[in-house]
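Dropping the structures in below, format is structure tokens.
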Structure 1
Amino acid sequence: MGEDEAGRFAAACGEALRRAYRDLSRPRFDFVWEAVEREPCADVLRDLSAVCPVEDDTDVNCDVCFTYIARCERVLTVRLSMVGPYAMAYATGPDGFGEVSPVVAPEQCAGPGEAEVLGIVARHGFLLPTVEWLEREVRIALREDTDSVPLHAALFEPDGDLPWRRAG
């Protein structure tokens, strides 16, 4: 990603955060319930289900994303942010356990099923930020002890750690 493109991405992310949470020093979460009511990812879920078995694992009590578990070559957790048009995926072994590996580019896919999943997400207009972007700190008071969190937390899981850094 070039410097201009990175700047546009950062600005777009910042705008999406402000639009969803409204006040970054005292974020609101009512956008989550509004997103669930609208069901904006129903078509994505339908398309993913045509590729491999998919389970809806969305948890509106602690996440700000729709979460789908796709059983392709590996178990792929696909997260579609309710904050803006951002997505991420991470894989575990075929049994759903083991090391967590981010999958944000076709070359990280273990086979054609995973590649098709990423393609569907992209065709539906979602951007897949790199791990480096997801680890960058953004200023938003989602946690009591700090006024900044990794972008991953703001887009997907406010109270969670980075899945690829969690102890197994």
Structure 2
Amino acid sequence: MQPTNRSSRILLPVRLWFIHFSLLIALGLVYVPTGRLPGVPDWVALVLAFWCIREPLRIGMGAGFFFGLLVDIGQGAAMGQHALAYVVLAYLANGLARRLMWFSALQQALHVLPMLLLTQALMVAVRLIAGAEFPGWSYFLSSFTGVLLWWPLMYLLLLPQYQPADRDDNRPI
């Protein structure tokens, strides 16, 4: 059997306040006015998908609905547009959570891409039903940008869990 590059370190349990704090930071990043720049990722969708995959028993469709409403309010979007899309994203991420945890970060990112694209397609569908114009195909670039940011985001959000509970020079982890 060949050695793998995977770490055998045991992660500490994530604290619920850190999950909510990271979602609030993502919400703040979504509120930054970027205009119509193509490729700006939907930070709330990315962080929500990450936590729904990592902690499916703690974060789910309720958090998706709540943060979706906050994004709708902050961006002045049609009420419920992001909430609907994030609930579907959370449902899919929770449903695939046990399977995705076995994959590497790159493989997880490739599984997250269709979920992010579906999330954006739902938002476009709600806009079109409400009478808005099609935003153009460049609107979907943010899903691909999000997939490129999956590994750094994964590393950043798991970083606090790598800390030992109590420092001991004789323990390897």
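Of note:
- Structure from which 3, 16, 21, 23, 18, 12, 6, 2, 0 was derived, P(r) over Cα pairs in 5 Å bins from 0, in percent, for residues 61-140 alone, options 1, 2: 2
- Comparison of 1, 2 - label where distance in nm of label points 7 Å out along Cα→Cβ at positions 37 and 85 is highest: 1
- With distance in nm of label points 7 Å out along Cα→Cβ at positions 13 and 125 derived as 2.1, matching label from 1, 2: 1
- Structure responsible for 10, 40, 37, 13, 0, with P(r) over Cα pairs in 10 Å bins from 0, in percent calculated and labels 1, 2 on offer: 1
- Each of 1, 2 could give helix-only ellipticity at 222 nm (-39500 (n - 2.57) for each DSSP H run of 4 or more, over all residues; to 500), but the derived value -20000 comes from 2.
- A value of 11.4 for mean count of other Cβ atoms within 10 Å over residues 29-36, calculated from one of 1, 2, originates in structure 2.
- Structure responsible for 19, with relative contact order in percent (Cα under 8 Å, 6 or more apart) calculated and labels 1, 2 on offer: 1
- semi-axes √(5λ) of the Cα gyration tensor in Å, for residues 45-108 alone from the coordinates reads 18, 13, 13; which among 1, 2: 1
- Calculated for structures 1, 2, distance in nm of label points 7 Å out along Cα→Cβ at positions 21 and 93 is largest in 1.
- Of the structures 1, 2, the one that 1.00 was derived from, the read-out being FRET efficiency 1/(1 + (r/R0)^6) of positions 53 and 149 (r between Cβ atoms, R0 = 35 Å, to 0.05): 2
Throughout, read-outs are computed from the coordinates displayed, never taken from laboratory work. Just so it is clear, the model here is predicted, and its values are computed rather than measured. Cβ atoms are built from the backbone, for glycine too; each structure is taken alone.
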